[in-house]
1. For volume of the Cα convex hull per residue in Å³, which of I, II, III scores largest?
2. Who wins on Cα Rg over 2.2 N^0.38 Å, for residues 15-62 alone among I, II, III, i.e. which is largest?
3. Thinking only about distance in nm of label points 7 Å out along Cα→Cβ at positions 119 and 143, which of I, II, III has the largest value?
4. Kindly point out which one of I, II, III the value 4.1 was derived from, the read-out being distance in nm of label points 7 Å out along Cα→Cβ at positions 111 and 159.
5. Taking distance in nm of label points 7 Å out along Cα→Cβ at positions 23 and 135 as the criterion, which structure among I, II, III has the greatest value?
6. Comparing distance in nm of label points 7 Å out along Cα→Cβ at positions 7 and 175 across I, II, III, which structure shows the greatest value?
7. Taking FRET efficiency 1/(1 + (r/R0)^6) of positions 39 and 151 (r between Cβ atoms, R0 = 30 Å, to 0.05) as the quantity of interest, name the structure among I, II, III where it is greatest.
Structure I
Amino acid sequence: MLKRGVQSALTRGLEQWLWFLGVDTRNPEGNLLVRNGFRKFKPPRTKGSSRYQRKWRGNLIDLHSFFVGIYPERADGFIFIRARNQCFLFTDNQPPCPGDYPEDCIISADTDEFIHRFHTAASTFLSWLEEYEQWVDFTYGTNYRDDCYDAYHLKWQPPTIGRNWFNSFRHQPHKTEEMKSVEAYMKLLETDMVV
């Protein structure tokens, strides 16, 4: 169903967008996630940043610096776990605790059945992300996300190209090609040598 390299491209794209969401929480005009309806809280006995949750079309969207996911009440969920650099099908209808992922609930998409289920769950998450990004563009202008991209040092794709790829993944999974990352911006490693 999915061509080789497509799941890796999805993972790389979500890594970039997770960084964008972190920038959104520090916006000078106020936390964009909270302004978009997310509840911000610090879970007890957990490491990392604050956590954000909201209901969206009967699904729970859960955002944290360790992972992002969607948890439907009556269907498979989807989770991107940053430390594992991988996306999974998630079969529990409750989100995990940051850093503690129940192994029996995370499934790699490695068979036709699981790939189909994975695509359905991932597409639901990407539908939310597309709607959120449209809200960001409408509220703050398209240059806002471009500025986020310019500040990011491990570039995947520019926002418009990345969004188009996510859209292709959702609507034409058989035709979606792997998307290689653009060159990483390595200015921190450059030195100004005087000869």
Structure II
Amino acid sequence: MKHRTLWVAVGVQRAQPQHTAEEATCLTRWAAGRRRLVEIGVAEGASALVIRRAMHPTGDLWLIDPFHLSRNPLFNTGLVAAKRTVNRCRRGRVHFIIETSQDAAREWSQPIDFVFVDGDHRREAVLADWQGFSQWIEVGGVVLLHDAVRRPGHPNGPADVIDELFRRRPLKGWQTVDLSGSIVAVQRMQQK
């Protein structure tokens, strides 16, 4: 359907996930019971809804996306669609941060126990997301990277970052704990 995001924004259609059922299960497993969660790259909010349904009932979920304006500057369809989708569940609190993840990271100052990186898939952007937010992950907390497995027709940025940080010389204090579909999950095992 042409203009799908508009139809999601006005409630005619549901958000179309950019993740598989296997990846949704992975998100659910790692978000379950967590209290301070971040998603980088929200789109229409399908994965944010999965995360919100799994998080602790009194948790906080920060959704970071610049939500570039649609053709109509008075009605940002991407933001409206994401809010409509995420609010299909009322678990915990949701905070929309409408800026780039790099800008959000510069202002961030609190511990996190879950980050899902699914924004800009260029290597430099994924690495900047890692550097900006991994420092705030508590021991036992996780970072999940989407599209972090090489596949034809998909961007290699997330896979390049996983190779750099965890396959060539594993990053001290972190361990790869899950691979589901194209999601790679790493967990902080100890402080720096």
Structure III
Amino acid sequence: MKVQRWRGAVWVEPGLPWLVAAGWRESGSGDDFYAVLASDARTARSRYNAEYRPSLTTETHTAYLLPTHDDRLRHRLESVTRFVRRLEALVPDLVRQSLRDGHERVAEFDSFDLGVQVRADRGHETYVAIRIRGSVPVNLVPVILDIVPGCDRSGWFPEAALPDRSLRAAEQAWSNIMDTAVAAALLDSSEG
């Protein structure tokens, strides 16, 4: 891989490239990426041959650069964290948009759609409906419901219909009552 003076070595697994080494290209310098990579690989071969039998017959050893089980676990954890952070920004925004006009707002993801509909009756209860269509891990539903601002965690109830329609195939829905002060604050924050 090349980007200006940067160079990188990439290992590609199905659907997932790993940058396993990177450095500056400085032709003729001992600090050149390619020279350092080759030197490190020769040193790794020597260490390997000192510890293991049979010895490697190659000039270099680069297996130490490859992703490990821990690297793969960390990648999954970081991916989940990024996704939850995305939801933490998106869900309150969908709630805010729906709170303005009472219409359902939808976000599409790779394997599911997330719909939010908020109904407020001037000074009375504010009703929130969350619906998911498609395939989601069962442990993602509580995460999504927990992100909805102003709703009691234990107040979510499964629904057989949304305010304006019945559920469609592969849809599930929940409802809750939103704290009116939180609803007002959401509206105020959208006008500022």
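1. III
2. Values: I: 1.18; II: 1.04; III: 1.38.
Top value of Cα Rg over 2.2 N^0.38 Å, for residues 15-62 alone, among I, II, III, belongs to structure III.
3. Looking at the calculated values, the largest one is I.
4. Structure I accounts for this read-out.
5. III
6. When distance in nm of label points 7 Å out along Cα→Cβ at positions 7 and 175 is computed for each of I, II, III, structure III gives the biggest number.
7. By FRET efficiency 1/(1 + (r/R0)^6) of positions 39 and 151 (r between Cβ atoms, R0 = 30 Å, to 0.05), the leading structure of I, II, III is II.
Bear in mind that the values in this text are calculations on the coordinates, not laboratory data. These figures come from a predicted structure and were not determined experimentally. Cβ atoms are built from the backbone, for glycine too; each structure is taken alone.
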